[in-house]
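Next up, some structures in structure tokens.
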Structure 1
Amino acid sequence: MVQDVARQALDAAGVAFRLPGRLDALAGRLEEGSLQVAVPRLERQAARLDRTVRRSASALVFGAVLLAGAVVRADDLVLGNVLMTASAVPLLHALWVGRRGR
């Protein structure tokens, strides 16, 4: 028991002795801008958010082009049909392209 306490005390003293040097090295890396932190969970969430934003933008474009086609169709049948047909491209992007990152 005494040996365990002595060993723990020596370990704590060693850590305390090395701590200023390690803090100085850390501060130096912070000042240089060379500190790297790996956060894989945050990176995955950011990628997922990016895909969601892209899919939402595609869905918004789909709705706008479809609505424009419906409004224009009353005056110009061909242009209205072309716009409504073209709205399928952003719809397909919103539905399928964003899923490949899962």
Structure 2
Amino acid sequence: MPARRWYRDPVTLAVDTLAAARVTRLVTHDTWPPAVASRAHVTHWLDRHAPGWTHGVTCPWCVAPWAAALIVTVRAVSRRDVTPLLLPLAVGQLVGELADRQVG
């Protein structure tokens, strides 16, 4: 699929959107131990070297554009279809949202 036309496909747009949402959640709120440890490390570093920027690590509105840019860039520069790489993130986000709605 040519790099300039991938968003003409609504499935690709949906996969990329959900994958970016999942990455955003992973960075900002997940309780998965590696995510928690990474977030703690980054916030500690920011507290020491860039006070005032710590909020940007836990703010989904701050992280989402960067997550989306990462996903779009990976798709644009990859010589292969990255949908198999992004699909588990997208499906995980969707299933997580549905599960949260059933429990809560």
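Using the calculated result -28000 for helix-only ellipticity at 222 nm (-39500 (n - 2.57) for each DSSP H run of 4 or more, over all residues; to 500), pick out the matching structure from 1, 2.
Numbers: 1: -28000; 2: -25000.
It traces back to 1.
Given a computed value of -0.63, -0.78, -1.09 for log10 I(q)/I(0) by the Debye sum over Cα atoms at q = 0.14, 0.16, 0.21 Å⁻¹, which structure among 1, 2 does it belong to? Kindly include the intermediate steps, with their values, before the conclusion.
Values: 1: -0.76, -0.84, -1.01; 2: -0.63, -0.78, -1.09.
Only structure 2 yields this read-out.
25, 21, 9 is what came out when Cα extents along the principal axes in Å, for residues 25-64 alone was calculated for one structure; which of 1, 2 is it? Can you show the working numbers first?
Details: 1: 55, 18, 8; 2: 25, 21, 9.
Of the options listed, only 2 reproduces it.
If mean count of other Cβ atoms within 10 Å over residues 9-16 comes out at 9.9 when worked out from the coordinates, which of 1, 2 was used?
Values: 1: 9.9; 2: 14.2.
It must be structure 1, since only it matches.
For structures 1, 2, calculate mean count of other Cβ atoms within 10 Å over residues 17-24 and state which one comes out highest. Provide the component values of the computation, followed by the final result.
Details: 1: 9.6; 2: 21.5.
Largest one: structure 2.
If you work out relative contact order in percent (Cα under 8 Å, 6 or more apart) for 1, 2, which one comes out largest?
On the way: 1: 23; 2: 41.
Biggest value here belongs to 2.
Here, each number is a calculation from the coordinates, and none is a lab measurement. The structure displayed is predicted, hence computed values, not measured ones. Cβ atoms are built from the backbone, for glycine too; each structure is taken alone.
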